[in-house]
Each structure stands twice: as structure tokens, then as C-alpha cells.
Structure I
Amino acid sequence: MGIWIKAFLLLLLNIGIAGGTLYFLDYMRVISYNKIVTQITGRQITGPARVEDPLLLEQEELNKKWELLTIKELELSNENVTTIESNIALQTEKVQLQDEREAFLNEQALLALENKEKNTYDNKITEVATQIGGMPPQTAAELLNLQDDFQVVDIFKKMEELAAANGQASTVPFLLTLMEREKAARIQTLILAQV
């Protein structure tokens, strides 16, 4: 009787393995358990209906679209931040350029003012040099003794320029001899220092 028990146990084991294999293959949708039983027995077996989500594929596609939208949103957000940073940099550069332009315009205005003052001073020096050149030498020397040393140097330079332009000899050396000695020495020193 020990052999019959072993054979029965092996038979039960084989039936269990066959049933498990059928269930696994049915679960994996390799075969249909209902069709096999219907073909063998001729009867339809109704078991618990398998609940499947008919919208599962659409839901997966929708999830993928949401992921793509999230990625696009992050990219747009990063581009927006980059654009804002670029705008800030451009505004800063614009302010710097405006400051540089204002500084340049101010510098040009100062140069124009300095040129105007220089031209005015040159015109006045030319006028004084012409007047002194037309005076008697003794009177001119007395007037030059009363003026500032730097102005006298500028007047003498202008007198020499005018004399050279007119093709005449300069009267500056003669005027220096008529001036006070100390003043004449200072004037000559300044003239030599500027050469």
C-alpha cells in the first residue's frame, strides 16, 4: 500500500503543477483557460471577471504628456530666468554707457570752454602786443614793468610772432634793455624755461 500512496501523492503533485502552470499562462495571457475548459467540457466556466482598465493606454500617454509638459515648463522657466538676467545686464550696461556719454559730453564742454578762454586770452594778448608794438619804446617798457611776469612773457612771444609774420625785426630785445634789470632778468629766465 505504500506504493499506492506514493503514486497518489505524485498524481496530486502533477495535477497541482499542471493547474499552476495553466493559471500562470492564463494570467500572462499566453493561453485562455476558459477556452481550453470550454473545448474539453463543452461548458462555459464563469469565474470572477478580470477587471481591466480600458483607458490604461490613454492614461499612460497622458502621463507621458504631463512629463513632457513639466520638462518644457522647466526649460521655459530657465529661459525666462536667463532672459531676465540678460535684461538686467543690458540695463546695467546701458546705464554705464549713459554715464560714460555724459562724462564725455562734460569733458567736451570743458575743453570747448577752455579753448574759448584760451582763444579769448590769445586775442587779448595779441591786442596788447599790437598796442605795445605801436607805442614808443620807453613808454612800452614802463608799462611792461608794471605787468605780471607771465603776461609779459606771453606778450613778448606774441610780439615776436607778429614781427616774424610781417617780416620785421622783433623789438623784444630792445624793450628788455629798457625795462628794470631785475624784471628783465626774470622775464628772460621764464622765456628760457619755456623753450
Structure II
Amino acid sequence: MKPAIITVLFLLAMWPKALLAQPPLDREQASQLIDQALKNEPLIWLPFPLPYDVERSSRDKDARLLSALHDHGLVIREDTMEMVTVEGPSGPRRQVRVGWRYDYPVRPEASGTVEGFYYGRGRLKNILELSPAYLIGEYYYAEAYIQWYVEDLQDWVTDPAFLQARTLRRSQESFEKPFEKRVFLMHDGSSWGFWQGQPGIL
């Protein structure tokens, strides 16, 4: 009798998980999970690493963006001066180059924050597609193709100087013209949750 019991237990242990009942997931539940995950992730704009040196006379894109960030108190700047060699009609000559060095008011590592500038938070606008749950390894996953927009948009983002920054420009119009992307949900055996990354990758 014992061998029969052992065989039955073995077969039950090896029974394909795909044949077990799939965990239910409707659009309302998926919407709540995705929206909360978007709200929990602050949006950070990182146009360039700091500190950043520019010539005082520069009018290029980075110099204009840095100047605007400084006007809004998001970066500080200090004078710089150095001797450089430049080529002229009569050959190389030495001249003084003056500039600005831009940096964060407080270094991110000192304040426990990440580099870049917080500009808002994502919110779910619509789920365009939601797949049925499917099994990979030991867990069920579902894919959602969503539209989302940016809320809590910071005042400085609306400065015309930042119109040349596509991410910030698109964020301002994102409620009417939402972003789109694919996201994933995972069922851990007891409940559904938002999943960062690709299904099946731990």
C-alpha cells in the first residue's frame, strides 16, 4: 500500500501548474495596482551630470537649460576662470576663459536622493489592452498596455526655456496626449502586484 500512496503523492507534486486554476484579474484590480505603482515612482529629469562647466558666453542648449535651472533655484553656480591656449591668425596664444560651474545645492548622495530633478508623478489614464494570466515558471503574469500622464507637475517645468526638453514638454501635454507603455503584473501565489522588469526574471 505504501508504494501506491507514495506514487499518488509524487504525481500530485508533479501535476502541471498550468492545469491549476488561473488567479482572476479584472481591469479594475489591474488599474488600481498600476496607478498606485505609477504614483509611487517619482519622475526624475536628468539632462546631464553635474557639476557641469560652461563658458560664460555660451548660448548652446545645455547652457540655456542650466541657466533656467539656476533661475528656479534648482542648481547653484560659481565663477570659474582658467588659462587656455587658442589658435589665432598669428598662431597660438594664451587667454583667460571665464565661465560658470553648475552643481546641486546639496549633493544627492548627502541628502539621500537620486541625481536629477523631480518634475512630477505618473498616473494611469487608461488600460488599452490586458492579457489573460499566463504561467512562467512558478508564477502567473499578466501584461497591460497602458496610457499614462504626469500629475504634480512642478511649476518650473512650464518655463519656456524647457520647451526644448522633449520629456518636459510632452509631460505638460500628457493628459490630452498620454504616454503609452507596456507594464507587467505578477501573482506571487497569494495576490497580484506590480512587477518591475520582464516576466520570469527575478
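No value in this document is a laboratory result; all are computed from the given coordinates. All values derive from a computational prediction rather than experimental measurement. Cβ atoms are built from the backbone, for glycine too; each structure is taken alone.
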FRET efficiency 1/(1 + (r/R0)^6) of positions 42 and 186 (r between Cβ atoms, R0 = 25 Å, to 0.05) derived as 0.65 - corresponding label from I, II: II
Source structure (of I, II) for helix-only ellipticity at 222 nm (-39500 (n - 2.57) for each DSSP H run of 4 or more, over all residues; to 500), computed value -7000: II
For FRET efficiency 1/(1 + (r/R0)^6) of positions 138 and 178 (r between Cβ atoms, R0 = 35 Å, to 0.05) computed as 1.00, the structure of I, II it came from: I
Origin of the value 0.05, where FRET efficiency 1/(1 + (r/R0)^6) of positions 82 and 122 (r between Cβ atoms, R0 = 35 Å, to 0.05) was derived from one of I, II: I
Volume of the Cα convex hull per residue in Å³ derived as 363 - corresponding label from I, II: I
Relative contact order in percent (Cα under 8 Å, 6 or more apart) - structure with the largest value, from I, II: II
